[in-house]
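Structures are listed in the sections that come next.
Here, each number is a calculation from the coordinates, and none is a lab measurement. This is a predicted model, so every value here is computed, not measured. Cβ atoms are built from the backbone, for glycine too; each structure is taken alone.
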Structure P
Amino acid sequence: MNSLILLTSSRIVLPVAILFSVYVLLRGHNEPGGGFIGGLIAAAGIAVHSLPRGRNALVRLLRVSPKALIGSGLMLALLSGLPGLLLAEPFLQHQWAFPGGLPLSTTLVFDVGVYLCVIGAVLTFLAYYLEA
């Protein structure tokens with residue numbers, strides 16, 4: 001696809017989409033958002049960047065295979081359930097820690113796993129339709 005407008009505007013869209021997707025990811029436990037919608041926003045930004053540039057630009061941008069993102073996301077989501085099991089609670093029973101008053105939980109680890117899975121799935125699908 002040779003679109004000068006898309007080629008130029010995607011340089012602005014990509015960083016804005018990534019920043020907004022991380023914002024949506026991080027606020028997802030307490031507000032609307034989370035890993036799924038954050039991953040869709042990031043994948044849309046990467047797709048807009050890759051459409052006028054082709055499959056090689058997508059591979060250069062990601063530096064890993066989109067399928068590797070799916071696998072690492074699944075591993076993170078799976079690992080987020082293990083602390084509950086180690087504390088004799090149900091699998092995926094999320095655990096909270098408050099180091100220095102900052103609330104951290106395994107929920108965020110699960111959401112990051114979903115985020116990576118969604119990005120990987122969308123970009124795996126997209127890669128088949130991009131020109132080399």
Structure Q
Amino acid sequence: MSTEPRTVSVNVLVTKSLEIDEPAWCIDPHSSAQFRPDIAHNGPEIAASFETRLGPVDYLRAWISHAPYAALQDEPLPIVAVEVDAEVVTLDPDSLRAFTATTRAHLDALDRLADELDHIRGGGQ
């Protein structure tokens with residue numbers, strides 16, 4: 001048995017503060033970021049809200065977002081994140097305009113459905 005000191009390499013996680021540029025529109029406290037790729041800048045949310053008999057329902061939440069250090073970043077610039085059916089989709093300006101056009105068309109269809117319901121409730125077939 002040797003009496004000489006031995007060494008071993010141990011992987012340790014070292015935590016230190018990282019100073020990053022903060023966009024003026026970002027309101028995220030960044031408290032959940034543990035690694036550089038986790039850093040995301042998020043702006044204020046907007047949401048449509050509708051009052052029902054059971055209380056308000058918020059839908060189509062959206063906000064500007066940018067993850068400048070994300071490993072699999074498709075878009076190097078800020079995007080808009082939209083929550084649809086509990087899923088978040090990220091859209092560039094052209095995709096967001098296409099999404100809103102589709103949504104407007106759907107809203108028109110909902111208006112026609114309301115008209116049909118009025119007709120049915122009014123005794124029409």
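Work out which structure the value 6.9 belongs to, where distance in nm of label points 7 Å out along Cα→Cβ at positions 3 and 27 was derived from one of P, Q.
Q
Distance in nm of label points 7 Å out along Cα→Cβ at positions 67 and 99 was computed and gave 3.6; which structure, P, Q, did it come from?
Working through the options, I get structure P.
Ranked on distance in nm of label points 7 Å out along Cα→Cβ at positions 83 and 115, which label among P, Q comes first with the largest value?
Across P, Q, distance in nm of label points 7 Å out along Cα→Cβ at positions 83 and 115 peaks for Q.
Supply the structure label, taken from P, Q, corresponding to helix-only ellipticity at 222 nm (-39500 (n - 2.57) for each DSSP H run of 4 or more, over all residues; to 500) with the calculated value -21500.
P
One of P, Q was used to calculate distance in nm of label points 7 Å out along Cα→Cβ at positions 35 and 91, giving 3.1; which?
Working: P: 1.5; Q: 3.1.
The value was obtained from structure Q.
Let me ask you something else. Quick one: mean count of other Cβ atoms within 10 Å over residues 43-50 came out at 12.1 when computed from one of P, Q, so which one is it?
Q
When relative contact order in percent (Cα under 8 Å, 6 or more apart) is compared over structures P, Q, which one is greatest?
With respect to relative contact order in percent (Cα under 8 Å, 6 or more apart), the highest-scoring structure among P, Q is P.
Any idea which of P, Q comes out highest on Rg/Rh (Cα atoms, Kirkwood Rh)? Intermediate values should be presented prior to the final figure.
Working: P: 1.07; Q: 1.29.
Once Rg/Rh (Cα atoms, Kirkwood Rh) is tallied for P, Q, the winner is Q.
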